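The data blocks that follow each hold one structure.
Throughout, read-outs are computed from the coordinates displayed, never taken from laboratory work. Note that the structure is a prediction, hence the values are computed from the model and not measured. Cβ atoms are built from the backbone, for glycine too; each structure is taken alone.
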Structure I
Amino acid sequence: MKDIFRFKQFDVNQSGCTMKINTDGVLLAVSANQVPLHRIWDVGTGTGVIALMLAQRFPKARVEAIDIDEGAVHCACENFRHSPFADRLSVQHAAVGDFQSAHRFDLIVSNPPFFINSLKNPGEKKSLSRHGSVDFFRQLFSQSEKYLNPGGSFQLIWPLTSRDQVISRGIQGSLALHHERFISSFPQGAPFRVISTFKHEPADHYTQDNFPIYERQGVYTEAYNNLLKPFFIKF
């Protein structure tokens, strides 16, 4: 079936899910890191691919996922149920501001809606998934402050324009920016996404790195190959 994306250890059926698997989510899943790691919260899980990849990477971690789109929740639920990690994955239909949990998390991840105050897509579901608002990011950071363990990290992938608007408004609250990975298509190209890592503790030394996907046209970088090799069948 054309809507099934096959990984080495699991399959992702994208039928009924508006937001399909994309490079952003995959890169967040392979880049996100935190030690120790026992509980993960995936905000806006979509197909569930980020949660599944993190469950593979961290065999002792439990992953709680949410999505505001009912179709995505059903899609992720089925993908979780048919995976080898089913006993460590759960998903609920909830907006980020309505989420409640008895637990705090060592790692919170999100591939959030991309655009702040931009024109809406005519398709209501796609608009809901892809277009963020200032209020959404306020809720995302507020809930991350609340549910993040003292030594944990909140990591999200987003366009630089969204990042700049959020940080310029101070929406991150008490969470401090510790590290950023700037993602570009080619080594000399401008970054089109950034993975930002926030933590409760003050950042004594902000660090950053650059992550090109391609060495040249059609040839992935060694770093990209190494990160995706445990997951992608073609690597």
Structure II
Amino acid sequence: MPNHTTTRERILEASLKLFNEKGYAATPVSEIAKAAGIATGNLTYHFRTKRELAEALEKQTRRRRRESRSSFETGAIANDYVEILRFSMIMSWENRFLFRDHAQFRDDKRVRLPDRDLVEDVQMLEEFLKRMRKEDMLRKDLQVELSVLARSLFVLTRYWMDHLREIDGLEQVSWKDQERGLQHHLAVLSPWLTAAARRQFESALVRLAGSQAIQDDEERNHNER
């Protein structure tokens, strides 16, 4: 791991990687400490228990999701929409143990349902749909309940990364895997869009693919140095 990271950051990075790969229950604290390059006693100085580690990772993920929601509300709808969908899929993959193993580390007495952050994700999708309707991006010859459509779209995106892991058996995901998820999402949304709006979303997806290609080239050149 990079030397500029703090001990706490190294512990969180190591624990996230191991929790995702092996599962929360199957990952001992001693293995996390070894992966972080520290003694177990040093780890427990920062996090007294493995549960504290999982809760810190969950808090970190929730903060990043909330920050993302406030950054995609002023640009072109189609561009913002595909960007935040991709961000949600990446977050779901990078923190998959939180969804898969949550019953193992959450104290049932402290769990509050419904999950506020996930509820806000659904509400955000509905707000996007309302913006689309206001800007005449939705077909007027078809009637759709926006709250129902928002929930359908949320379910598809929320579980796409689970599909890649459980059905496709992937241990790593690429941009192409993310792009497939976006295409499935847009396949559900597209019938409700006007022809002009569909073109906007198609262009947004092409733009995102081009941006990813540039990023991949930069990473490849960096690794070759």
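I, II: which one has semi-axes √(5λ) of the Cα gyration tensor in Å, as calculated, at 36, 21, 15? Source structure for this number: II.
Computing helix-only ellipticity at 222 nm (-39500 (n - 2.57) for each DSSP H run of 4 or more, over all residues; to 500) gives -23000 for which of I, II? Answer by label: II. Using relative contact order in percent (Cα under 8 Å, 6 or more apart) for the comparison, can you identify which of I, II gives the largest number? Largest calculated value belongs to II.
One of I, II was used to compute mean count of other Cβ atoms within 10 Å over residues 23-30, and the result was 21.2. Which label is that? Working through the options, I get structure I.
When Kirkwood radius over Cα pairs in Å, for residues 79-134 alone is calculated for each of structures I, II, structure I gives the greatest result. Taking distance in nm of label points 7 Å out along Cα→Cβ at positions 103 and 215 as the measure, the highest value among I, II is held by I.
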